[in-house]
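Every number in this text was worked out from the coordinates using simple rules, so none of it is lab data. Computed from a prediction, not measured in an experiment: that's the story for all the values here. Cβ atoms are built from the backbone, for glycine too; each structure is taken alone.
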Structure I
Amino acid sequence: MNETIPNKIKRANKIIDILSREYPDAKVHLDYESPFQLLISTILAAQCTDVKVNQVMRELYKKYKEPADFVKAKPETLQNELKEITFFRQKTRAVQNCCKSLVENFKGKVPNTIDDLTSLSGVGRKTANVILANCFGKPAIITDTHVIRLSQRMEFSENETGDKIESDLLKIIPEEKQISYSLSVSEHGRQVCKARKPKCAECVINELCPSNGKV
């Protein structure tokens, strides 16, 4: 489909309106009580299920209440506590380095701008946008695996990487609808437009999707 940007904007707005009604309570699936907890859980959730991260961290956040607590932890102790999470050794280092950045550069507080968040050790744009949208209510496109897949299927982007797809989406998704797009599209990906077997016949936006019946 060789579609102009203005037409993509119109189609995107229709899709967002429909999915927002379909999933009025769409939200991030990681449990958190503060920006700090969501930041750490998002780092841990890379290539791991949200369910598993929630299970592991539910008790650990009672022990590690602030960045300094993670910094002080012995790596071998933290590794053992995170061993049920995929790539727990690398993620132990990532969490401790991120927390060290928070302590040294932001007095232990999670910043609320994209530049400051991505200055933290190990934090990319996707993780930063999770925090901006869910904790601070700032416009942000969250390119999780579902948003990436659906944005490609809806032909809003031909790119493969999260950052490039985000750049494409920023051109067609209005600021005031970016959070809604991210959360509702992600939920639709979980429930209907699945990776292996999308349920096109049940999809509420199938008439607006170029991939309808073709996947």
Structure II
Amino acid sequence: MIQETFPVGPLGCNCTVVGDPETGEAVVVDPGGDGPLIKEVLARHKLTRVTAVLHTHAHIDHVGATQEICSAFGCLPYLHADDAPLYQALPMQAQLLGIPLPDAVEMADLQDNQSHRAGTVELGVMHTPGHTFGSCCFLLEKAGVLLSGDTLFRRGIGRTDIGGDHPTLIRTIKERLFSLHADIVVVPGHGPPTTVGEEKRFNPFMR
């Protein structure tokens, strides 16, 4: 399996490319900007077919290069339906955060317990509302990796003032993410990785 995470866009969103070197297929998670860089990473790993673009949520810093990647590879972008109103409010988000407005695309529906594949690599969808109501995490179970978006950070949690709810976020983390194995590596939407076990022990927001 190929997995590479790298910051993109003006707010340093962690974009992750997951791929199968045998088939050349890939899934791109959170293409928040820097489309040429994302395509460069795909090319370096000889990943020539993107089967899906997945979004952990609809904040503008996570969707900036979606149209460019989907247009280049002819693939569908996916977003949970509960984040559709937030995605439709991209102009407001752009004004609020001072980020250029990206081209909008038609999103396919991302659903809890769904799975997406790149060859033999499988990403399981976990609906994890709180940061936004449609927030999702993606579990690479065989690799022991969780792409958590802005739901859970190293020693932090996502903000909830732009389309979210704090009590829901806390409940989601405790009930869904902290039920995963302690050794699972958490790759957040911004910043360095951590593990489920570390955050259960040390995250100050989860006391």
If helix-only ellipticity at 222 nm (-39500 (n - 2.57) for each DSSP H run of 4 or more, over all residues; to 500) is calculated for I, II, the one returning -5500 is structure II
Given a value of 2.7 for distance in nm of label points 7 Å out along Cα→Cβ at positions 50 and 154, calculated from one of I, II, which structure does it belong to?
II
Which of I, II yields 24 for relative contact order in percent (Cα under 8 Å, 6 or more apart), as computed?
I
If you rank structures I, II by mean count of other Cβ atoms within 10 Å over residues 2-9, the highest one is II
Given that volume of the Cα convex hull per residue in Å³, derived from a single structure, equals 116, which label among I, II identifies that structure?
I
Once mean count of other Cβ atoms within 10 Å over residues 42-49 is calculated for all of I, II, which comes out largest?
I
